[in-house]
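Presented below are the structures under discussion, each in the form of structure tokens.
No lab work stands behind these numbers, since they all come straight from the coordinates. For clarity, every value in this text was computed on a predicted model and none was experimentally measured. Cβ atoms are built from the backbone, for glycine too; each structure is taken alone.
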Structure P
Amino acid sequence: LINVISVKIHPTDTSKKDGSILKATLGLAPYFNMCFWAYQWLTLWPDLVTEHLAVFMVFFGLLFGHQVGLMITAHVSKLKFPYVNVPVNAMLISGCLLAYLQDFVEDT
């Protein structure tokens, strides 16, 4: 975050001189979004942490790599930046919903 802001305040020869710090920091939104939903999933389903953490880490790493690949591809090909990734968000949110429903079913 500090590097993004410092490049926008003091642009280098190869960086864009638009100075939009907000636009540059919004590029970190997909990471924060993924981390938020993964944290929610892990807190709702503690068995993932105690029994299946290695599998979850591989799954989350693959999702994270997919997101990074989309960002790099968008940057290189000058496409629209992928602020929202529907398939990744759907997988993480569905995991949260399954964890919530499991707690709901066990309580009834």
Structure Q
Amino acid sequence: MLLMHDVSGTDIGLQLSYLQDSPFTDYYIPGFILFSVLGLGSVAVSVCGLYRIKHYPICMMLIGLGIVIWIVTQMLMTHLIFFLQFVIGAIGVASLLSGIWFYKKEKMTNK
């Protein structure tokens, strides 16, 4: 939400120059995507997992894949590499792999 509030990114130490090779002129759209899709989506997947909603492993895989795609795209567009990108990318991979594991486990249980 901070990126939607402060579109310059200065409140969290970002510079607009990071976006020069991207299609964005400020941080509003990236912030909106991060908050609405990856942020709220992750919360929704967590709730689905807690209540064992039928297709939660697939949702978990999609969020994990989304995180990985976001980080790779960010690195390619900005030509910047930060340690935190690897941490967040690893979280995305862990979510993707966990979703695959839960999916396989659920299929084996339902046989």
Structure R
Amino acid sequence: MAMKEVEVAVRARAGLSNTLVGTSLMQEAFKKPKDSNDPAIGGPLWQPGSEPGEAVALMELFTGAIGLFKNPVSHRRVDLTDPAEAAEIVLLAGLLLRLVTKIPPSASS
């Protein structure tokens, strides 16, 4: 449930459609510009002034977290038997939510 909130927050901050979900949403929101001569043409949450390697790592962090912790429970029953692991997933979601709020909202939102 915590990672679902991350997905909702990214979608809202990026101003993207409800048709984009999961890892596809993360990749679209944070995608690197195809043309390195025009870094402003990336995903809505791509930060043109940021270090490109760090911006790609941010996209991969969000994509990986959603792919590993949100997608499985969206598609099948997953039993978390370790309370510490469950708490750590919630903490990771909290960090991701904090990072999203630091990004200026997309002009398209």
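Quick notes
- Label whose coordinates, when distance in nm of label points 7 Å out along Cα→Cβ at positions 6 and 70 is calculated, return 1.9 (choices P, Q, R): Q
- For 14.3, 49 (Rg and Dmax of the Cα atoms in Å, calculated) the corresponding structure among P, Q, R: R
- Comparison of P, Q, R by distance in nm of label points 7 Å out along Cα→Cβ at positions 22 and 54 - largest value held by: P
- Label whose coordinates, when relative contact order in percent (Cα under 8 Å, 6 or more apart) is calculated, return 24 (choices P, Q, R): Q
- Entry that produces -20500 once helix-only ellipticity at 222 nm (-39500 (n - 2.57) for each DSSP H run of 4 or more, over all residues; to 500) is calculated, selected from P, Q, R: Q
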